[in-house]
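Next up, some structures in structure tokens.
The numbers here are math on the coordinates, done by the rules we state, and not lab data. These numbers come from a predicted model, not from an experiment. Cβ atoms are built from the backbone, for glycine too; each structure is taken alone.
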Structure P
Amino acid sequence: MQTTMLYMKDNYLKTFSAKVIAVGEDYVVLNQTAFYPLGGGQESDLGTLTYNENIFSIKSVRRDQGQVKHFIVETEKLLKVGNLVECSIDWKRRFIHMRYHTAIHVLSRYMQLEHNADVLGNNISTRSGRVDFDIEDALTEEQLKDIEVGVNKIIDQNLPIEINFIPRDEAITFLKKHGYQTDYIDMIPSSVKIFRIISVGDYDFASCAGTHLANTSEIGKIRITKRRSMGKGKERITLALD
């Protein structure tokens, strides 16, 4: 039995009920979860599971061979298959991840349009967000300031963020039409028949399984705190949120 990923449709779900369907030495698998597992450059959610007034702290969530494993701190009193649990996400942590993730989408599209720079990788934590770009020349301080100002102007437009699920062929045509990086499309396994499309107003469209805001107004302001050369033709930009 596979876990239903509740966050795929609702990124604002903070609490939910679930049934334990598998147990390991230090983890449980649930029939449904709103906890985001480590992946896509984003750290996992944390939180708690409650059963019969016993509270279990989740220290990480990971995908492993088709299972979503919720790793528990209190292993001496682990849950059992069939237990019904009440689940609560560390919302403060999740919301910071959502702010960074949406900000990175805006930054990535801005860099594509203004600098013809594709994304090579990214990382999202509660401390910062960073993106590696394929760009020929090192970015100057003046360019970094212009990027910061330009991205914040897009954010200030209060653009709505929507989640849509589109059949694969239709989604690929749609994404190519809107300038999404084709190499990322090629990385999606052929077994995936439905794409989850994140749209940021009419500005950015991407296939993404991460957690996002409902509107760019929730991002606040971004600051570019660092740039670093990661080798020839590769620039890393690190963000902070105000």
Structure Q
Amino acid sequence: MILLDNVTKTYAGDKEPALDSVSLHIEPNEFVFLVGKSGAGKSTLMKMITKEENPDSGKIIIGGIDLDYVKKRHIPGYRRRLGVVFQDFKLLPRRTVYENVAFALEIAGMSGKEIRKTVPKVLELVDLLDQAKKFPSQLSGGQQQRVSIARSVARQPKILIADEPTANLDKLTTEEIMGLLKKINDFGTTILVTTHNENVVNTLQKRVVTMKDGKIVDDQKNNGIYKLDEKKIPPKPKRVIQTPGHAIKRKVL
């Protein structure tokens, strides 16, 4: 579903690569967290998938599409195959909740009849059908993020990419958003989430890919936890054992 093979990217003026020979394979229907400190390469990797940036070398295949062969004029069409959720929502402020979702479908070329049939179903999925006539400014942060998710999944993409989707939300709202993403994943959508939220990662215990200095340094396939640096295990302490009636001997247990 998502394949990066030995991908390297260095930005002009930088001495070190943003991505350094990165290889990653994500299967259909996987839920994957991408973690790492700022500057680790997470954003650049996401931009490779959405074709906002091109690699200097390596191969990228997304949903069976070799991105080497996606010409510039075809990039908007390619991106419509993906669902993308941003931390700042990117909603149209002068359009209602219903109109924000409908607009995404209009761009995709869906007919008015199909839009009128699809939008209520999607809003029901994210529990916002009763907010359809409201504008973004009338919604809470969590509700705005749910509109963003509704807009992203309305075209039923096979892949959903979420870039820090809970960064500006409180704990309870964060849990609701992650529960929604998990439900979407259960329906068969491949999910890739970048996050700095340790609690989110440790609670869901999905696959966790850790990046550092442009490289993938850890890939926990199952029941992954949030860990940016390997902690050194201290050496086992030596204990002194006294043998009765004999000299003291030192043994390592």
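Quick notes
- Mean count of other Cβ atoms within 10 Å over residues 163-170 - highest-scoring structure of P, Q: Q
- Comparing distance in nm of label points 7 Å out along Cα→Cβ at positions 123 and 139 across structures P, Q, the highest value is found for P.
- Entry that produces 24 once relative contact order in percent (Cα under 8 Å, 6 or more apart) is calculated, selected from P, Q: Q
- Computed 7, 30, 32, 21, 9, 1 for P(r) over Cα pairs in 10 Å bins from 0, in percent - originating structure among P, Q: P
- Computed 4.1 for distance in nm of label points 7 Å out along Cα→Cβ at positions 83 and 219 - originating structure among P, Q: P
- Source structure (of P, Q) for FRET efficiency 1/(1 + (r/R0)^6) of positions 115 and 195 (r between Cβ atoms, R0 = 25 Å, to 0.05), computed value 0.40: P
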